[in-house]
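Enquirer: Next up: some structures, all given as structure tokens.
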Structure 1
Amino acid sequence: MTRTRRSAVGLAAVLALTACSSSPGTEPAADQTPAAGDAAEIRLWINGADTPDEAREWLTAAFEDANPGSTLTIEEQQWEGLVERLTTSLSSESETPDVVEVGNTQAATFTTAGAFADLTEQLDELGGDDLLAGFVEAGSSGGKTYAVPYYAGSKFVFYRKDLFDASGLSVPTTMDEFVDAAVTLKQDNPTPANFSGFWLPGQDWRNGATFVWNAGGEFAVEAGGEWQGALASSESVAGLETVQRLFVEASGAAKDGNEADPQVAFCAGEVAMLSAPGWLRGVLEDPASGCPDLMADVGVFALPGSAGEPAPVLLGGSNIAVSAKSQHPELATSLVDLMLSEEFQTIMAENGLTPALPSLAPLLGDDEYAQAAIAASSNARLTPPAAAWASVEGSRVLEDLFVAIANGGDVAELAGAADEKITSSLAGG
């Protein structure tokens, strides 16, 4: 597959939005803004399959009922290449969607570039103090809020109880026990050849982040007001060496593969353990997945850290924002309001996604899935809060690094080369 390289998505390209859009919080000129009562087609970009069909159907019906004559078109985007597509679309009045979902680690770049409308005055009615605080912070700049929380989700481990029993294993309580169990499960299941004790595709730096952080490492650090790569530190290298052991000794996943559609290998009986957000449960229970008969043998647990506490997994999730170029800002804001309503967020919570409204968290339930999600969230982390972090993700330097590690490359050497690219991206180079 041909990959879009960094030249298309550098920070300069994102910041170019500032020159061709309103400054943060500036509304379109009066002669460009439709009357509040005008009917229109509102376009919403959501990413991947995380938003369940039930939520999409409710949102479409609720929006069109609340805004007679207007229609809502939901356009599903893939996470891969999202930064490039947002950079292009948000700079064009004719191409921009009205409301967009953006990863919480990507939000800062677009808020500081003036790509989103100012939602500060609407923040209280959108949820106020009952919004995920870290996600509000990720969507804020200069004391104003431009992107609000959509949902969160920490990853936890799905595992095959029957395979654990066959290998005489118990649920691991430390990181060392987890890694050893993953290797044992791979060794005890020699067929098929691509069987994974722990499923870890080569590009999956997001799951790999846990092992870097658990060893005390970082992806980037700030010093003297400047951000720089930190993967070549001794702590980070130690974490990456653990990742390499998992790649080589425990995973049968493609060395250049990504983490999309984890249910495919799991339902095919090729996986003993994998790390995924809670929404995977609904996918596995769907009769169309071919997995329901397997679910009786599926359990979950929070990945343990070195001292037995929950490991520092990446806190995934998204923000939502109104495009600064939207020609229908009032309708777009009304859509955001519906997406943060108790009705909509209840659907999200009941499908295993941590709701944007923490008051609804009890709806996640009290079974082992909910307990694993809560435990995983207790020590979850975000990527570095650098304004240009989206450029790092867009450059694919992390995917390239992890693929090279999966293929047996020298970890310290690869980490040093990656640091140079990360530092350049964070500096806007």
Structure 2
Amino acid sequence: MSIVTRFPPSPTGFLHIGGARTALFNWAYARAYGGKMMMRIEDTDKERSTPEAVQAIIDGMKWLNIDYDGDIVYQTANEQRHIDVANELLSRGEAYYCYCSPEELAEMREKGYGYDRRWRDNDATPPAGIKPVIRIKSPLDGDVTIHDQVQGDVTIPSKQLDDFIILRSDGTPTYMLAVVVDDHDMGITHVIRGDDHLTNTFRQQVIIKAMGWDIPVYAHMPLIHGEDGAKLSKRHGALSVTEYDDMGYLPDAMINYLARLGWSHGDDEVFSRTQLLEWFSLEGINKSPARMDFKKLDDVNQHYIHAMDNAALVDIVLTRYNGDVLDDQKSWLLAGMEELKLRAVTLNDLVHDALIYIAPLTYEEKAQNAIDNGQDALKALYEAFSALTDFSDESVEKSVKDLVDNSFDGKYGKVGMPLRAALTGRGQSPSVPNIASSLGRDETVRRIQNAIN
């Protein structure tokens, strides 16, 4: 069997973290077994669906580098097909017209039960002025079982299923019908989604069996919870995938972290996309809810930053900085990147430290005070550095230490603090000797001279 999965977001908002994980698991399973993943926009909620939301979903997928096969399927484009299936179910005797008025339905709810199936086998003359809905005939006896790859066999009594509506009184299909028809027509073999859809699956199986179609393989994964154990919501922090981009996380790190939110391969915490596709299986999906943990996300992101090529990180920094940068500044940044990336947890951290090399130098108040009080040290540093021919980290550090020991009573702060302030404009920064050697002798001396002036 050739595996075909699907990612079917509703375009009523951004691509949130739970949706991104669903897309990832469908993509990983399809790619791991040489299958296809289709993309379907479930835009049947016409009032809330927007083109902006569709684009936000597409942008989120692109950022994560999760691709899909073929063109995007828009559910509303298949509306006539959904209607035709509803009518076919009528002709087969698997569905029926229901003429209940809104008042009758409200009365049933007030009495504490749902629709009482009064039109299921009713040959009475339809009442005037009521546009009927079409309801499916759910089974009345026995049990209904879902064979789920994550949850195992899940069984409920048939009496828990109502004769739900598949075509509204205005002639439009319901979500429940549209999903089943689209999955069948798209050749979907595996439905991988959150366990909040488990109740829907029982209903959708009723339609599938009534049409005599093949039942797909189901895998319902537990939802993502916040760090407090509650269902993930806005109060737990960023939910939109693109927000994580804004926060400075790498897409590959996000893929790694998302994969571990509800799936595991032994004790492996950090792995590449290639390894994910080699290892991924439905059996690896956990049965208990995953918890969003920003500390773990930071750890994974930091690992990916540390492992990245320095030149690639320079390109990322320059893109995020989005300002004018001279060739010399790029060279300084590349020279200093090995030190910078070891300090960074996010790309935002990296950009912040990279400004030392690429942005116009300004002095924080703390740095200005250090410069004002350190003029003697800066003048001595100017003379010492101007005479150096070897301007490596080690030679810079030795030159500073010699000054400290010989002229400043062994007190490193009297020299180190003004030097840091002169080179970076900050009270805190990466290693000062490394910054100096990355800038080179000429730029280092120039910055010290500016601080003296």
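Values in this text are rule-based calculations from the coordinates and carry no lab data. Please read all numbers here as calculations on a predicted model, not as lab measurements. Cβ atoms are built from the backbone, for glycine too; each structure is taken alone.
Enquirer: Kindly point out which one of 1, 2 the value 2.7 was derived from, the read-out being distance in nm of label points 7 Å out along Cα→Cβ at positions 40 and 136.
Expert: It traces back to 1.
Enquirer: Using helix-only ellipticity at 222 nm (-39500 (n - 2.57) for each DSSP H run of 4 or more, over all residues; to 500) as the calculated read-out, with -15500 as its value, let me know the right label among 1, 2.
Expert: 2
Enquirer: With mean projected area of the Cα convex hull in nm² derived from the coordinates and found to be 29.2, which of 1, 2 does the value describe?
Expert: Structure of origin is 2.
Enquirer: Between 1, 2, which one scores greatest on relative contact order in percent (Cα under 8 Å, 6 or more apart)?
Expert: Once relative contact order in percent (Cα under 8 Å, 6 or more apart) is tallied for 1, 2, the winner is 1.
Enquirer: Given a value of 0.90 for FRET efficiency 1/(1 + (r/R0)^6) of positions 72 and 248 (r between Cβ atoms, R0 = 41 Å, to 0.05), point me to the structure among 1, 2 it was derived from.
Expert: Label of the source structure: 2.
Enquirer: Same structure, new question: Computing distance in nm of label points 7 Å out along Cα→Cβ at positions 280 and 392 gives 2.4 for which of 1, 2?
Expert: Among 1, 2, the structure yielding 2.4 for distance in nm of label points 7 Å out along Cα→Cβ at positions 280 and 392 is 1.
Enquirer: Match the computed value 11, 31, 33, 19, 6, 0 of P(r) over Cα pairs in 10 Å bins from 0, in percent, for residues 256-367 alone to one of the structures 1, 2, and report its label.
Expert: 1
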